[in-house]
Structure I
Amino acid sequence: MDGGVLMQFKDLGLELVLGLAALGSAAGAGVAGMAAIGAWKKNFSQNKSASFLLVALVGAPLTQTIYGNIVMTKMTELANAGQYLWGVGAFAGLAMGASALFQGKCAACACDAMGETGKGFGNYLAVLGIVETVALFVMVFTLIVLGKM
């Protein structure tokens, strides 16, 4: 591949880490949002109060986009120095995006349970926090690797 053509893709790793993390956040929040709307609909149709706490569950997957941005910022320094970080960006972004997607699926189950019972919010947050930890680990370990490059 010609060096000029290759230079056009120098920043691909940066876009991958942020884009894949954000894609997972969007999907996770979307899935959780649909479940929250369903839970509220069920509550309203039964003339029960609908808990606004479900919004916190829906928003949980959004933090992975922030983690992707933090990694992207560190990667920018290395990309400006001429490093190609496609693999780092792809796999870190994919792992953070998967964390966000599955966190959203867990949040959807939590919305359903909370809408049905009105109980267990703390337990549901604990599960979401465990799933979130995967993305935090990926971010920290990726920053450590990038720091050694």
Structure II
Amino acid sequence: MKKLNWGHGLAIALGCFILFILFLIFIFPIGKQNAEMVSDNYYEEELNYQEVIDAKNNAAKLEKIPSYQATREGILMTFPETIKADDNKVNFILFRTDDANLDVKKEVTLQHNTFLIPKKVISKGSYTLKIKWKENKKPYQVDYDILWK
């Protein structure tokens, strides 16, 4: 039986390195998930993020915040009577982190302090529901994590 010398060790190390590279090329990408950017305008939105922080802080100071309920028709948003949105206008964003094509953005008019996001625009999965409104020109924002089944 022959002893291992430095040449054999070098050949084994090179072989292991080649196997590692082949693993990275062929096996590793199979387990990789969809990695879309959260936003196409990430840097511009980051510069304006202080406004979002202020709006969330304003909403945190409210006694009652809007609530949501999953119904057969969709997601029903209910605003407390104490909230009087300017012009009864509310913006909502249903944000899907894994597929930007499933995002829903819209401005709605409150009727009887409620509005409905119809189920036909919602796909099964996890969403972040962002509700934005202004009251006396002061911004408010509330975020909810929603799992739509």
Structure III
Amino acid sequence: MNRKYELVYVVSPEASDEQVADLHTQVEAIVQRIGGQIEKTENWGRRKLAYEIGRHKEGTYVLEVLLGGGELMKEIDRRLKVTDLVIRHLVVRVDEEQGVVERTRSRRTETSRRRRVARGLPADRQPGEGQRGEVDDDRDDRFDMGEELR
């Protein structure tokens, strides 16, 4: 069964851009060999680490969104553990969390519809209908200073 995973790895700051691209190519080869798919790749660039890891205070962050099974994740995890350029890596399954968000959203919508019908209102909000005291960002001038204060 294909699941959605996010893989984030931090590459040593001594690594060149070519070595980071090479590492991505290795991950891509593993994914293709095992039958997964890379949905998205983002190179976040060089950033300061939250805490020092070994002697490193900075690292190059790379995010990969993958579709695949558990065997794929085990192989990628195994490979990244033995790669010297990778300081840290983390694999997180995200499809389950997206399902929870969707269920919660649909439950809230249904509850809202039931309450509106019980009050004699249409089930869905109408255009222009909003909570009392709601202020549009365009018309909010509470923080505009008058000309005399500038």
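FYI, it's all coordinate maths here, none of it is from the lab. All values reported here derive from a predicted model rather than from experimental measurement. Cβ atoms are built from the backbone, for glycine too; each structure is taken alone.
Calculated for structures I, II, III, distance in nm of label points 7 Å out along Cα→Cβ at positions 67 and 115 is largest in III. With respect to relative contact order in percent (Cα under 8 Å, 6 or more apart), the largest value across structures I, II, III is given by I. Given a value of -12500 for helix-only ellipticity at 222 nm (-39500 (n - 2.57) for each DSSP H run of 4 or more, over all residues; to 500), point me to the structure among I, II, III it was derived from. This value belongs to structure III. When log10 I(q)/I(0) by the Debye sum over Cα atoms at q = 0.11, 0.15 Å⁻¹ is computed for each of I, II, III, the one that comes out at -0.48, -0.72 is I.
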